[in-house]
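What follows are several structures.
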Structure I
């Protein structure tokens, strides 16, 4: 059933295996007593001011659970990202060495709005996008995540090549306002973490997400190879969704 046909994987139809690779961190957090998500965003924006002054190439996105299970031990996730390893360690260095002194100079030191634990770092490989103008994007945008295990003999490069090629089919079919990413473990994971990568699909508006949902089955009927090839590469589970919002961006 899951026979892998090499020829299907290497005919990329002009698509690249990945658009870019960045380094990302995820911090799993709970609100402190009396604090709100708005308080967290204001404090994150405050850190963005320090980050910009320090010259860090760093951004932060907030993720809040939508359909992510009922037993989550966290209220929100902070997703930070750098364009490369040098930028990552520069920002870590400025945070570790300079942020406390910068905070002490502020007129009103901020009481922490949240407490974060379980910090992890990953490589973020963007495999395909159909972008829309910034001014047309929702403030909060839908993200869907799943944990995936490669089938025997399959590589991540084959996964990314196939996603890039499938992305071209999606664009030709009229799907707009979406992106696909492959996240792979880097730091902070337990040795027995049972997955090979995390799949992330996102949309720039909830309207585009809805259009994809309503048209996806007919797209698969027209292109059954998309499902067949995806199943030949890996199996994914723990599907969950979040609303994501860019809090600050000192990269672009």
Structure II
């Protein structure tokens, strides 16, 4: 990868599904300026029919926006929930949900729920590929919880034209939002020299052994911190270029 980038030569590769890439850029476009944005989702979200009936008094758990979208497709009357993620909370509130608890990650959410065991039943609507076993942990701790696989994440390939660009001499910044995304990217791309923003240490571990340009772990596993870390790398690349002129 080149050591002398200016901003117009920096590639930002975004691989989130659905409108995730647009959401990532929406509030920071002014900071990206002429940075070339490459939009290539590495997964496609396919919503699945609910296999089990959800009791009307059940409280829902959303650990992703797609879980929330799945619930909306089921047209559930349940309007109380726990959520992971600031954006999930914002969207849930906008859809009329009463958010009983919010956390930045699944571990914090478990502690929050287990601190109050008065709920009749919890229902976690999740993707087929997920990290952790939230429902199992709750049940082991005598908190009644069932789970519904509300969507599947089908893998997608890197488009040929984007593959050619990231294999050029231009520096690439690549935010990675999940362990599954990291695994898919590792299988589809030579990530040598890429500048990676990892949402967690679990993502970092998957990339061990790859000679990266830079790897930064987000301070918190949320959109805002991922954006800030991405912009920090971009500023360092541009500053380095300016200092070598």
Quick check: 65, 34, 32 is what I get for Cα extents along the principal axes in Å, calculated from one of I, II. Which structure matches? II
Tell me which structure, out of I, II, gives 1.2 once distance in nm of label points 7 Å out along Cα→Cβ at positions 66 and 226 is calculated. II
Of the structures labelled I, II, one was used to calculate mean count of other Cβ atoms within 10 Å over residues 74-81, giving 14.5. Name it. II
Supply the structure label, taken from I, II, corresponding to relative contact order in percent (Cα under 8 Å, 6 or more apart) with the calculated value 33. I
Computed 1.3 for distance in nm of label points 7 Å out along Cα→Cβ at positions 202 and 218 - originating structure among I, II: II
Quick check on the output: 12.1, 33 is Rg and Dmax of the Cα atoms in Å, for residues 82-153 alone, derived from one of I, II. Which one produced it? II
Work out which structure the value 3.0 belongs to, where distance in nm of label points 7 Å out along Cα→Cβ at positions 98 and 122 was derived from one of I, II. I
One of I, II was used to compute distance in nm of label points 7 Å out along Cα→Cβ at positions 138 and 170, and the answer was 4.4. Which one was it? II
Note: distance in nm of label points 7 Å out along Cα→Cβ at positions 26 and 58 at 2.8, derived from one of structures I, II, originates from structure II
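Quick note: the coordinates plus some simple rules give every number you see, no bench work behind them. The model shown is predicted, which means the values in this text are computed figures rather than measured ones. Cβ atoms are built from the backbone, for glycine too; each structure is taken alone.
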